[in-house]
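**Student:** Have a look at these structures, which come just after this line.
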Structure 1
Amino acid sequence: MKEIISDGTVNEISEMTLLLNYKCNFSCAYCYSAKGRSNTTINSDVLHSALSFFINRQRVSFSRLRIVFSGGGEPLNSPGLLAEALSFSQKLANEQHIILDYGIVTNGSLISRDFIELYKQYLPELVVSFDILESVQNRQRNHYNKVCAGINLLTDNEIYPGIRCTVTPFNVNRIVESVTELLSRFPYLGGVAFEPVLNKSLFPEVDDLKRFYDTFINQYFEAFELGKKSNLYVGSSVVNDAFSSRNRACINKFTVTPEGSITACSRISSPDEDFFRQFLYGKIMEDNNVLFDNDKRDEIIRKNADYYPECQSCQVKWQCGGGCLLARLSYPSDYFKLHCNFVRTIMALGKEKCKQYAEI
């Protein structure tokens, strides 16, 4: 890596994802970071350096910043580091009159009373990754009863997380059933997002992916209607993007891994994972310096809606932003064409559905 001390090219970044560890007590069938699993946790000095760089009036003019704790590994596997990161970041923000928003994505199995107290102090946006139906959760993620107990503990304390459900070929025809189950089992939640899996190995033939996307669209919008009737938000990031305007797929943020590497994708966390080198562009040092390969970062940033010839005539060019870079690398060209068609279709339908409700 070309080692360049930060020279201001990242001043516009207002969101950071912190991966505290590579440890996870789950072994999900579709896990994007399974190859990097280990007992490694972020060094406290690196953690402080990352936060000091990010929350710095000399770097950024924004008055509001966002920090998300995600995997990597399961963030609640490192409760001490999580508390330290929250406390130190809030101290920095208070000193510089910056407002911090927090987010935590957890598998839900390690919710404790100590975490409840931490939550009440910092009020992060809380998302539980959960496959909802017992048979699906136990096949793809396991620990159904532990997650239910965690969600119950949250709601008993008037904390209502959002649910993120990964949709695979195994549960794509059960999205409506999943919403029905949520309404019955956990009626007071912040909503549910259904996200189609990104994993080529689950689709041996290109027709398998087409059937998956077709089924997802049909099931999703039926579930959306059910949620509307029951006052439960039913969403999906690809539908939400239809109401945004951007020139590249990923928002401008950076991810700090447990080893202090900086990558352009929060789903790329370990050198042992596929495509790590394609997304790596920096390093957090223990001496408060942050090193960037600015040429590499520029290479990643320019792959936007104007970069790809096939995007130029696309009607959702400025909502899709040229497509997810990880999806482009993960899928062969014929698969990715299907992916693009899926994005165009579900965005158009999402806009139409919301227009219908606006006219009522």
Structure 2
Amino acid sequence: MTFVSCAQTYHVIDLGVHPDFETSEPTGINSFGQVSGFWSRNNDTFRRAFIYDRPGCAMVDVGARVPQASSEATAINDGAMVVGTFRRPGERSRAFSFYQGVFQDLGGGDQLNQHALAVNKSGKIVGFQSVPGLSTEEAVTYSNGQAVTFPTFVVIPPSGTAPVIRATGISDSGEVTGPLRASGGSILGMKFFPNLNRWFQIRPPSPHPLLADVDRVMQPRAINVHGNVTGTIGSAVPHAFLSRNHFEPTQDLGTLDPAHPEWFSVAEAINASARVVGVAQTGAEITAFLYDGSTMIDLNTRLSGAAGWKLIGALAINDKGQIAAQASLNNGPRRAVLLLPASLLGGIGHICPPVLD
């Protein structure tokens, strides 16, 4: 397995923007460097899902399969199955999958909003359903045209049961992570073990004197093949976290400058080596970061031959260390880019810009 060192540099591939849109944002990346994401406009909320097929140098317009619907791809697996959410005018949000050219509504109650957030290698899909107009949400897995809810969790100290509100990540072994709202405004980080059919709470970090709720608010975002979980802790000033074992205290990954714990950091994704990527504050600006196992690194300091590019956030990372990020060129509109580790450039085949399929 390839490990990313703190001296690693990256080559930038611009994934571009559809001519009918102004910005692009990646949401996932698989082992082959294929990227999921969406295009958007500045003056409305309409979005269009896409896949960047790096081996084929093609940008696949997934959203075109549902004319007039706003769509957002949220994740991609190694089989190039993409999942996400779409919505036609005047209708509820619906979860979808796109695989081998076929766009499929994943089902679930028509009176609820449906959202697919993650998919693993075997094609198991998780997300959440919500009641329109209310903050009521519940984690689900999508199977055979149904949205199947998970078991509820007994809140400790005893105060009844509560559902995990979103399934935000799923590992290849079927372990799932997500948040649960508890009493007193707390949000618990949770982990589901399919062999036990049970949720367990991820142990929070120790209290922080400068961060009031860092030990009471946990929002898991992603889980890797080893069951390591990442996301954010705290709310007013969130920090990225890493949980290697849910029984042990969660690790606060801190900020890009340890002298400034009041800065924020938000973890978005994790790979098998527990390398974490996300968005972090640096002074009055934001940037893309990589946690390499010991240090949080500003990825803008690791670009090679990328004059004019500024990374805004890193949204996904695969086990080869390839990163899907959002950036701007010469302070222009935000656009999706693929960061290729310079140490791998000789071994990943032809590099080419995407062409709209």
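Rule-based calculations on the coordinates, nothing more; no lab input. Owing to the predicted nature of the structure, the values given are computational and were not obtained by experimental measurement. Cβ atoms are built from the backbone, for glycine too; each structure is taken alone.
**Student:** By the measure mean count of other Cβ atoms within 10 Å over residues 27-34, tell me the structure among 1, 2 with the highest figure.
**Tutor:** Largest value of mean count of other Cβ atoms within 10 Å over residues 27-34: 2.
**Student:** As an exercise: log10 I(q)/I(0) by the Debye sum over Cα atoms at q = 0.06, 0.10, 0.13 Å⁻¹, calculated from one structure in 1, 2, equals -0.22, -0.64, -1.14. Which structure is it?
**Tutor:** 1
**Student:** If you don't mind, another one. When helix-only ellipticity at 222 nm (-39500 (n - 2.57) for each DSSP H run of 4 or more, over all residues; to 500) is calculated, the result is -12500; to which of the structures 1, 2 does this value belong?
**Tutor:** 1
**Student:** Looking just at mean count of other Cβ atoms within 10 Å over residues 19-26, which of the labels 1, 2 belongs to the structure with the highest value?
**Tutor:** Result for mean count of other Cβ atoms within 10 Å over residues 19-26 over 1, 2: largest is 1.
**Student:** Determine which structure produced the value 17 for relative contact order in percent (Cα under 8 Å, 6 or more apart), calculated from the coordinates; the candidates are 1, 2.
**Tutor:** Computed on structure 2.
**Student:** The value 19, 41, 26, 12, 3 for P(r) over Cα pairs in 10 Å bins from 0, in percent, for residues 275-338 alone was derived from one model only; which of 1, 2 is it?
**Tutor:** 1
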